[in-house]
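Structures are listed in the sections that come next.
What follows draws every value from the coordinates through simple rules; no lab data is involved. Quick caveat, the model's predicted, so the values are computed rather than measured. Cβ atoms are built from the backbone, for glycine too; each structure is taken alone.
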Structure I
Amino acid sequence: MSAFTQLALIGPTASGKTALAIELAKKNNANILSLDSLSIYKEINIASAKPSLEERNSIHHFGIDVLFPNEPFDVTTFIELYKSAKRDSIKEKKNLIIVGGTSFYLHSLLSGISEVPKISREAKEKSHTLLHDLTNAHSFLSKLDPLQMQSIAKNDKYRLEKMLNLYFETNTTPTEYFKLNPPKKVIIEDLPIYEIEVNRDILRDRIKNRTLKMINNGLIDEVFYLEKNYTRRPNSMKAIGIKEVLKYLDGYDTKIEMQEKIITHTAQLAKRQRTFNSSKFQKKISLPLEELRSILLENKINYHVS
């Protein structure tokens, strides 16, 4: 096919997205963009359940092994990754499959984000002073902009800092700023979105089996290495699969307790992912894995964008 085409494949963690995306990419001469908040990190291989080097061998993957675990990122990182993936795919005369469990990034690509100004050192220092007390920082912002702060938790330091920086830099509330600077869509074409539906009990079994495989493949050793080299301070060290192992290494949990907590927390994450996908993506086709696989591989649905 001469024209560049793309689709998105979503679904809860452990639903089979990665394997299906690779199969589709091979059949349709496509690259893959991973929208995953943990696979983006180098050296976090087992905990992220990222595809192996062998699985990625013949397919150009974007969004995997981009940053070191102590390097920060936000949604703008994935926007730049998408732009790079699209540009390179067009250059290589390939299609693009966008896949991942962190659907927030896909939603941001479709709905867009507002451009924010460069934050001065003075504004950052004012924010830093307030952030010594997160409750006080939240209260300060809530009085200024109650509407914006309804969706921000008192302990969400990352988002509190962003709102404070924006206020001190522009001298306008975040709500006022975003009204004056509306989001700009990144993906302006119609993007076909396909969601893997999974029965809750089946998904729980898949999560359990994947967790056991991760532990048997060296998850504990990987987390020990990550802590030794990057400490526990980076956000990446608070991810599911890592934080539970750290508690085990500290002696708070047995290995069985660690395993059960990873399974439980992953299942809870899957529930949140399904809820998000249901509320944010109205135009999508949702089917069980094998039905979706059959339809896409047999091209019963024209998922190509003109």
Structure II
Amino acid sequence: MRLPDAKILRIMRLHIVVGGALAFSLGMLLAIAEGGSFDPARVALYYVVVLFGDLSTHYSNDYFDVEVDKIAEQKKFFSGSNILVDHPSLRPLSRSISISLLIFSNVLAAVAVLFLEAPIEFLIIALGANFLGWSYSAPPLRLISRGLGEIAVALATGFAIPGIGYLAVRGQFDPLFFYLAIPFVMYGLMLCLSLEAPDREIDRKGGKSNIVVRKGERIVFSLISAMALSATLTFIFYAWEITSTIVDLGVIALFSIVPLTAGLLGFVAVFKKKKVTQFGTLNVASLFFFNVLMNAYLLTIAFNHIA
């Protein structure tokens, strides 16, 4: 029996996996801070559902975007790999892996609900997020070619992944999570726009219909700065109005200055006609740092709660 080519594993992108793990941990730690009960086995099961769904998108995006990837002269850090371009014989395997991971993710979520008393919201969110992840690049919907790709990414990264982390510990949603999900979705949109910004010409030639293709870089960086500013103002409003939580929302508002600063720098740069690649990367790095700060802060609260 012939073993699969090890090159297929290089389609998985560790930095994206880490980002998803941080988003999941954010929801999990927020739930612990709010009085949830931490069960390592349950948390691990919920995360595996997220991980399999996440990895499925790595393989499906590379599979369905292979013609677009051929156009790219230089691969960027956050872009897909060139594995299927350089090794077209691996395309069927990539598709099979993507579908298998998608099925495993959905089946595990269903098993958790049917036999392990997981809330039905867990299955609904898992099915929804996996549907968006597959449909992002896969026909017939191919959301990225219909102007809906940004919404899919924003909902998946800002709501679905931290939401599953929250359910893993809390077992149900409460108003605080929904309040915070609003700025988190804004950051999800900021993330997607920042990743798309440097690839306008490539995406246009590849038939994508995202915002940067339709409206240009100035509009994109204007939206990015608007999302960052709106998120900060939302956190400040929450800190002023919400007092019935152990989480200090003023601290979160302070953390939000990091992506706000990055977003404003990119906004100024694009109107000075500077190259946008580095500012898109700066935005992504700022969001990553925001998540690290959030996880560190919530972890200190969680330790105090457990102790």
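If distance in nm of label points 7 Å out along Cα→Cβ at positions 18 and 282 comes out at 2.1 when worked out from the coordinates, which of I, II was used? Here the read-out was taken from II. For mean count of other Cβ atoms within 10 Å over residues 10-17, the calculated result is 24.1, so let me know which of I, II that is. This figure was derived from I.
Supply the structure label, taken from I, II, corresponding to relative contact order in percent (Cα under 8 Å, 6 or more apart) with the calculated value 22. Let's see the in-between values first.
Values: I: 29; II: 22.
Of the options listed, only II reproduces it.
Of the structures labelled I, II, one was used to calculate helix-only ellipticity at 222 nm (-39500 (n - 2.57) for each DSSP H run of 4 or more, over all residues; to 500), giving -16000. Name it. Provide the component values of the computation, followed by the final result.
Numbers: I: -16000; II: -23500.
Computing helix-only ellipticity at 222 nm (-39500 (n - 2.57) for each DSSP H run of 4 or more, over all residues; to 500) on every structure in I, II gives -16000 only for I.
Of structures I, II, which gives 24.4 when mean count of other Cβ atoms within 10 Å over residues 34-41 is computed from the coordinates? Of the options listed, only I reproduces it. Once Rg/Rh (Cα atoms, Kirkwood Rh), for residues 130-289 alone is calculated for all of I, II, which comes out largest? The structure with the largest value is I.
Ranked on Rg/Rh (Cα atoms, Kirkwood Rh), for residues 122-177 alone, which label among I, II comes first with the largest value? Mind dumping the intermediate values first?
Working: I: 0.91; II: 1.06.
Biggest value here belongs to II.
When Kirkwood radius over Cα pairs in Å is computed across structures I, II, the figure 20.0 traces back to II.
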